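S.K.: Pasting the structures in now, so scroll down.
What follows is calculated from the coordinates using simple rules that are stated; it is not laboratory data. All figures in this text were calculated on a predicted structure; none of them were measured in a lab. Cβ atoms are built from the backbone, for glycine too; each structure is taken alone.
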Structure P
Amino acid sequence: MPLPRWLRPVWYCLTLGAFSGAVFWAQRMVSEYSADEQRALVPLTTVWGMHACLIVGIAGFAGLAAGLGRWLGRRHLLFGLTLAVVGYFACGLAPRTNRIFYDEHIYMQIGQTLAHTGRAEYANYARVEYGDFQMYEAWVNKQPNGHPYLLSWVYRIFGVSEEVSHQTVRVVVGLTTALLYFAMVLLPLNLPTATPVAVAMAFLFTPLVLWWGHTVSVEPTAAATTVVGFFAACLHARWRHPQTGEGSPYSGAVLAATAAFAAYFRPESLMVFPVAALVLMAADRRFLEDRVTWAALALALALVTPNLLHLWSVRTEDWGARDGNRFGMAFLGENFRSNTGYFLRGEWFPLAGTVLALVGIGWLAVRNRLLGLAVGTWFILSWGIFVLFYAGGYHYGASSRYAVVSAAPVALLMGLGAAVLVPWARGIPAAGGMLGMVVLMNWGSTLHYVPTLSRESAEARADIDWIRETAVLLPTGSLVISPDPCVWSILGRNASQFGAVETMVRTQMQELVNQYPGGIYLHWDYWVNAEPRIADSWRQIIVDTRASVFRRGTSEQYKFALFRLDTALALQTMGGGAEPNRRRPDMDEVVAEALAGSTGPARPRADSSAERPDAPLESAP
């Protein structure tokens, strides 16, 4: 379908205008604002950037959706839908859990704040009851805000809960599987016939994809948005003028929006830019001279600028490294052995998959080196970056999740290798059947851990389980002080970090009780067990208030408890000048007094039934 004549001039004006504005804004932010001032703007600017990505991407996709549907046809569309459904249910093979120390609840809580306030902030102190949300003290997370942003849209529709969050990630994994299939169908290259199906299935049944696909970790969504960028590159490569090779502004808008949006999920997701460029070169080298594509790059850089400024503002963060060294050659040896061993030990990844990937590499080396360069770059950037990261070894705690980030390029190599072998297997059925059984048996043997929880972060999981059980026992209108208020907030309980309310606890306890008549509680959680510094602070406030134990629990050597701080001693010594709220009549006390005959002098009985509380209302004559 021919494009309107006005479309390209408008496209160039839009992209160049956006790029110029972004450059001017970024230069001013870096030169005139301090790091703290830059960081204070992050909760709004990153959200605006992602809003812009969605608007541009949807507008571009709307321009070619009808034509794309006709080109794919009913068979491909139905098969893609089937893959999405299978992907969703396959993630159910893994238990619904959290595998990282509270990080997943931090993402959920930022999404909760975003859904209610439009700002991507973590609530250090917030009132969360009756479906309402009121922020009192916020903190800006160093991690990109893409994952909470995605969750926030789901929360707006279905409400905030852990169940909704886990279901969202399962849906994302299913859609990623379908998009990989569509991307390989669209890619305008001569590939073995079975490649699209094989690539999609290889990704979906990568054991770690399933294992992490039933969590709320950012890695499945980061892998998904990178795949969306790859899909957009394949779409742009397909949707070009057959004679001139010029790309469509519609597909260019989709490519710009998806590439920029992917970068909002993890710092290394910026790798999608060189990957998309190499995919376009592999499809048609004329893209190097295509003005539409260069304009798409300019627009993508404009859209990703808020995220780049976010990363710039937190560049001095240690990201958990105690000595401040986040990246370095010192980590290379151990991390390289761990992360290459992932493909060779057969523990988390099937050896059959490694062999198929090597076959795929061999085919690319002979048949299409440019595509091989694109896929190889994708793998090196998404796998190799973690080799230099202090916590990037798959042996390091819960860092096996980083393997999910590189699962798509690995699946592409595996699927291509399998598709190469399909014609040979059909030609020699006996040998092909035997080879297929060997692959399936080996693959199945590495799926054994998918239904398991694992020992890693078991105490943190136990703490979160204990919080769920305790939250339902708390009176309405209570406040929980916790090192991780995010978990309580997601469960609909008012929560705060100690620093946010310490002054009120120590000097204005009565006013705090007036605000939270359900009680003031202190959570002795995993971190209090693990960090002596926190334990010392908790011990002091418990002693000072003579706190009482509301509920307690254990997990191996770790102990959890909820202490009530608003004791009589605390109100006497820390109450401050506030007066207690006016005491309301208590039903149980009134009934007890009535039955004991101690209610005082009886009131005179009313003569008119119209004055009785139960008198019926009458209409005026």
Structure Q
Amino acid sequence: MNIRNFSIIAHIDHGKSTLADRMLEITKTVPERKMKEQVLDSMELERERGITIKMQPVRMNYSYKGSQYVLNLIDTPGHIDFYYEVSRSLKAVEGAILLVDATQGVQAQTLTTLAMAREAGLIIIPAVSKIDSPNARTAEIKAEVAKLLECPIESVLECSGKTGEGVTGLLAEVIEKIPAPRSEQDGAQALIFDFQYDSHRGVIVYVRMFGGTIARNHSLVFKQAHRKFIALEVGIFAPDEKESENLSSGEIGYIVTGIKEPGIASVGDTIALEKDRIPALPGYMTPKPVVWASIYPESQDEFDLLRQALGRLRLSDSSLGFEEEASGILGRGFRCGFLGMLHLEIITERLKREFQLDLIVTLPSINYEVTTKRGEVKMIFTPSQFPEFGEIIKIREPWVNIKLIAPAEYLGPVMQLLYDHEAEVGDSDVFTGERYRVAAKMPLRELMRNFFDRLKSISSGYGSLSYVIEGMRDADVVRLDIIVADELVPAFSRVVSRKKVEIEAEKAVERLYNVLPRQLFVTKIQGQALGRIISSRTLSALRKDVTGYLYGGDITRKMKLLEKQKRGKKKMKARGKVEIDHEVFLKMMRNED
């Protein structure tokens, strides 16, 4: 069997899914009557946003120079938050098409995905997409890609996923340049690169065969989990699941396990025949969450539904982590870990759409390493977990290496943005033409503070960035607490730079002052950090007319009632407790945005 396994890798919105559509059309994998845009993007959310969230494999049969070929394509996401999806797909293929938009050129994320493909030892086929666009700078961008790859400009192909121009040439290049898969073992050996859960068929694993053959009714074993099972069905992706007689070395397909315990299967595990002594494949590194946020149901009656929904999502997204927690204001919920802000946004949206849940999502935070005076070293994931100011000796926080690409005319504002976000700016050089490449390091905390949106704004949308976690560094940060009526409200606590604590305190107090309903007594709203109050506003009492029912001008009676009301308010203030409902919390979060 002539097999070629490959991925399409690119920056977000550079035309991967549209190119995949044309390949499916040219190879007649999808009948013309069923063709639609973004065929491989099966989630409604993917189609709506025009982005790929989940990798999706598909098998195409193609005739070339009188021979039949099986082309296994894995379409991958382009956003940095889904790098784990990309890294898994690259271990299942021998080559990759590096796609660059002819209207935008090489972006920062292009460099990251290229580095991943090279590290995986893949053959790279460079191509420039969207050549039909009136804004295309095809010759210029081809030269840019050739310089990046240090290859002849003639080897950079041109194509348009929209019109189909150049796509047959790209398929020919895949066949000519990407090597056929080699069999690593005589016995069956399959790498799990993804899996899904079906309530009737159990866990369905997506595999790349690295040796041997697996067929229906074979007795198999997960090498890492040491769990045996019978293959109920094997098949290929065409692009929907299609049962086949077997899966043999080099092929990409699926195996229905019948296992109803989702925790048994894991990406990176190896499947082999039970009778064979086949070693496990290297597998994948487990991704570590970058951003943390707490998710609560608006109604506590839906807590168990939220638990089930998160469990279901984790079956298809192994990078999602969560554990139960409780809040005095919001009730029971889950602290969740994500690979980035878009990942958080997508998971939240899926919970709402696919499971019809009404949710409250807290401000995202990162993890800190705190050393206390007792010598304890604690990993802190939420501001409320921070020890008191006087108990802390040292705080460390994650830093990131970032790469920026922006037009030269915006270099000044970009540099200022970096300094505003506490960055250490490194080398900058002319990348190509009138675009600069800038290297920098900054606290992850600052990157999460709308850095990307601000970069896009000041560069008129032309700036791009990619980042990788560098490690932990000492941090000069403090916990900012909000106190309402002399009572600390943990849900409003946050971690801020010591240099910005006064500004952040004033902002937070002002926001709460504007959304908190007035009480029957005077209410103090205060921002506290470093063991002292640094910002304060006073919310006046709600006036209740206790004399309204009196008739005539009995001034003595009026004065007695007003004096009684005054004494009552004084008592309420002395023992007053403000009940902050989740609506106030939601308004605070919206104002934060």
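S.K.: Can you tell which of P, Q yields 19.3, 56 when Rg and Dmax of the Cα atoms in Å, for residues 20-187 alone is derived from it?
M.R.: Answer for the origin of the read-out: P.
S.K.: For mean count of other Cβ atoms within 10 Å over residues 228-235, find whichever of P, Q sits highest and give me its label. Write down the numbers at each step before the final one.
M.R.: Values: P: 27.0; Q: 17.9.
Largest calculated value belongs to P.
S.K.: Can you tell which of P, Q yields 16 when relative contact order in percent (Cα under 8 Å, 6 or more apart) is derived from it?
M.R.: Only one of P, Q returns 16 for relative contact order in percent (Cα under 8 Å, 6 or more apart), namely P.
S.K.: Moving on to the next point. For mean count of other Cβ atoms within 10 Å over residues 60-67, which structure out of P, Q has the highest calculated value?
M.R.: P
S.K.: Something else about it: Using FRET efficiency 1/(1 + (r/R0)^6) of positions 364 and 460 (r between Cβ atoms, R0 = 25 Å, to 0.05) as the calculated read-out, with 0.05 as its value, let me know the right label among P, Q.
M.R.: P
S.K.: If helix-only ellipticity at 222 nm (-39500 (n - 2.57) for each DSSP H run of 4 or more, over all residues; to 500) computes to -20000, which of P, Q did it come from?
M.R.: Checking each candidate, the match is P.
S.K.: So mean count of other Cβ atoms within 10 Å over residues 148-155, computed for just one structure, reads 22.9; which one of P, Q is that?
M.R.: Checking each candidate, the match is P.
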